[in-house]
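Student: Presented below are the structures under discussion, each in the form of structure tokens.
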Structure P
Amino acid sequence: MTEHDESLGPEGYQVDAVEAWIEENVPSLTPPFEWTRLEGGHSNLTYRLDDANGRQAVIRRPPQGELLPKAHDMSREWALISALGPTPVPVPEALGFCESPDVTGAWFYVMGLINGHPLYDSEDTQTYVPEDQRRKTALSFIDVLAALHAVDPDEVGLGELGKRDSYVGRQLKTWYRSWTSSIEPADYDDPRAHELQQFFLDNLPDQGPIRIVHGDYGLHNVLIGPDCTVAAVVDWEISTLGDPLADLAYALNWFSDPTDPEPPLPEATTAPPGFPTRTELAARYGETSGRDLSNIDYYIGFNRWKSAAIVHGVYARYCEGKKSTEGIDLDEMRERIGKSLTLSEQAVNRLTGQGATAT
């Protein structure tokens, strides 16, 4: 894929048509705008808009070309930030949503600009969060997740956001299908992937009250403000209704414990000193939310297993030549699959108190 030449104008946007639509539908903004590309955000085409009066906003649309069903779902993101705006969950201000592809070839939405930065790696952490503030950042990160899980989706108009049957059960089936269909192209299988999936199915917890789950809640999908707390949660495109403890376990993956078999990679976001441990953050969530976390290792194991299945699928696509392998360390990727399964197995062993995976 060739890189877009920004001197030709913003990628994916008919500037005149979009600015005319905004002028008519978003009274707080006054075109013409200065357009500045913002990186990140799952390849969605995201730009900062500086209007004629110095007000700033953000515009977002899917990438160009054919998209997978449900990928880059602008209407879902718009529904979430609109509904959560009045709640304690910090989100950007919802300014306008255009569902007419006639304007610029795709749905798009406009939201308020947040003064904050996502943390993608250790360099971002060192740039934006001083060591003596990292504990505050992590506690804010967990408290915001607890605030999200306290929202009753029916009360904010999000009762139809997703199915209400077993969230984890659905994911186990989806990602197991991905694993089995990737075995041949990847030329890689591991019996633990099958044993663990069966264990998780056999021990599926009763799902408590349905809550909104972000689905990809991490330090890369929150904006850390100047006070080093979460100023906004972003990238809601895979959010659905489900089990909040699965969301929590995914969020905890970002943090380490001293008992972990390996320290975090030096480039990891939470590798720099100053962050609380994973156990401490889980306890904080338990206190804040009032939820019983005695079964949290089930969800941690499930998330590690799911990570293995995701990487396995990506690895298979590289092996098939469906993705360019330029700059990709395939051996390291293959290793990551096995490591994720080991971490999943360890969580299950903690849960069952056994030295080997229960099947």
Structure Q
Amino acid sequence: MKYYACFILIIIVLSLSKAVAEDPSIIHAKLASAEIEGDLMTVWSRKFANYMQKTTNSKFDLTVYPYGTIGSSMNINQLCQLGTIDFVFAGAAYLGAFVPEVDLINIHYLWPRKDIDKILKYIIDDGHFYKMLTKSFQDRGLYPLSIFFEGWQWVTSKAPIVHLRDIRNQKIRVMSSKMLIEQYKIYGFSPTTMDYGEIYSSLQTGVLDAQVQPMFANYSMKFYEVTSNFTQMWAEPFLGIPVVNNKFFQSLPASIKEKILNFWHNEITPSYLWINKKNLDDKKKIKLKNPNVQYFTFTDNDINQAKKLINKKLENNIDTIITPQAKEMLPVLKYDIKNAVEKIKKENTKK
């Protein structure tokens, strides 16, 4: 009841502030980020706000709210769907609760390890899956603007996880995605969901044995203080999606819509280069702050076992885990990824 009352209060406050516009010719908008200051989603949200201000001669005024300032990771997606805020930049896993088909991009061992930025650009520009996904978003009152890569997910745990067999029902926190919950169950974890801000204390008190984050989040949220073992399964890239309320987006002038889409598309590779460097730097910083940290990587044998488990127990049940439509979309996504890889190989050969 208290949670519900707080959420309603957030909606009222934001709605009242949205109604105040000093100049009717200025478009006022709000963007909520699912990450704290200094992390990619908030850094790029501020870049977007500055870009729109400069390219519209201050006629597009965007206020950015970092994680925790107006609600939880789930709250902000709901606020955007309701139109209380106009934009949200959130993890694909959290968006799956609102647009189920987006959970397809969270399937483990689907994405190649290299050139993910180029693959994402190909899928958005030339593929068929992204068009289908956009329609799914629009059906739920939202509109996707791009897909960003933020690094490969690391499992951090109290007990070392060196091989797949080491998992042994460890209680792990995953994002609120039915797809992720099912996948971590398949490996032998006991997955649970909770808000981003609750993970540290849950690890500290023993409610959790492990959690999953990209390296930058492990550093910025200080999870290395309560888990000293980091395992790279090479299973899951952390993908973020900037989203806009569809009704708001369609109401904008064509020139403004074009600027918005161009910005987010053109920043896929710059953000990819930026986050790769940040993740490497943060990995070194973590080791300096906690010398007891150990880094492990799954062997090819572990990866092959994990892939077989996913193929056998997950992919044939996509229609029940997500939706019947998602089952139709999965082969399209795989086809687009395959074509993107082949195109990149040809381009590299020409060089």
Structure R
Amino acid sequence: MEKEVLILAIESSCDETAAAVVKNGREVLSNTIYSQIDLHTLYGGVVPEIASRKHIEKINQVIKTSLKEAGVTLDDIDAIGVTYGPGLVGALLVGVAEAKAIAYASGKPLVGVHHIEGHIAANYVEHKDLEPPYLCLVVSGGHTHLVKVNSYAEYEIIGRTHDDAAGEAFDKVARAIGLGYPGGPKVDKVSKTGRKDILAFPRANIEGCPYDFSFSGLKSAVLNYLNSCKMKQTVGNNLNTDNERQIKHSVYETVFSGDDLIDPEQGVTVADVAASFQAAVVDALVSKTMAAAKDLGYTKIAMAGGVASNSALRAGMKEACEKAGYSLYYPSPILCTDNAAMIGCAAYYEYIAGTRHGFDLNAVPNLKLGER
């Protein structure tokens, strides 16, 4: 029987300070997350400097808690895994510095992990049968990728966004219709009472790039619609949508509910706009993923990233996969958002493949998937 491998993993790429202990890449012994979401909600989005300072305050506490919950000490750990990119440079530096200090003091190997590889690896926690090769849709606030997962350490991007990531578009539209931050969960929730077919928002296709995405035009279409409603003087003074620079964070403005009217003449509500926008995003994500799977011969599809917890996306992808006879995998919502368990899973496969990093490991905020 092979020796069990325990990874202490650290994640600090954005606004979650997280640590986890993962055994053999598939079993999570602990997964501790300190979320800063309430703090950043005050500003309508993540403030990098505040995020970095909060990571410094919480990281030791989070690591100690994770080790305690796992029932292990540093002596039991085989390697230290840490996110070193992509992400906010200041936030990444806190985690990388912490991981290097622990690795140096304990004499344990250091394994740097790509954040997106971590999101993909989150699927291994709950789907023990999932093994490469497969196709993965990665959808988050900063990334929208279609990825060929050729092995546990080999990834190939075959589709990507040309502008806004899906999660970024959710945040901007949510702010524009007065739902506030974070946009994804709020749009998902209010959309459940809206009519997704009442507004025909566009689905972008990139000529010569059949698997690529674009959400900037969709976002602009929503803003233009809201602006036209304002010009008809039917919304009132609380909805300021002349352009993106004029959209104020909802904490400083009236926060709208789903049944508030955007266009009284047509009876269009906030929920209708949210649902129609979300339907356009989901349609683009599902259709391009299914087209790539069919063209390239994949029958296993996975999803990863924060937007992978969106209920409409899950339902739409599930329906499409069932119709095509494909297998679909996605993590629980807690493993879709930033966490250290996913980093521990990815670090395990890097570790057994022989990946080791020196103490010159640095944060790489724009690290590309597949780079080492």
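What follows is calculated from the coordinates using simple rules that are stated; it is not laboratory data. Only a predicted model underlies this, so the values are computations on that prediction, with no experimental measurement involved. Cβ atoms are built from the backbone, for glycine too; each structure is taken alone.
Student: Any idea which of P, Q, R comes out highest on relative contact order in percent (Cα under 8 Å, 6 or more apart)?
Tutor: When relative contact order in percent (Cα under 8 Å, 6 or more apart) is calculated for P, Q, R, structure R comes out on top.
Student: For which of the structures P, Q, R does the calculation of distance in nm of label points 7 Å out along Cα→Cβ at positions 141 and 269 return 2.8?
Tutor: R
Student: 17.3 is what came out when Kirkwood radius over Cα pairs in Å, for residues 149-276 alone was calculated for one structure; which of P, Q, R is it? Can you show the working numbers first?
Tutor: Values: P: 17.3; Q: 16.5; R: 15.5.
Going through each structure in turn, the value belongs to P.
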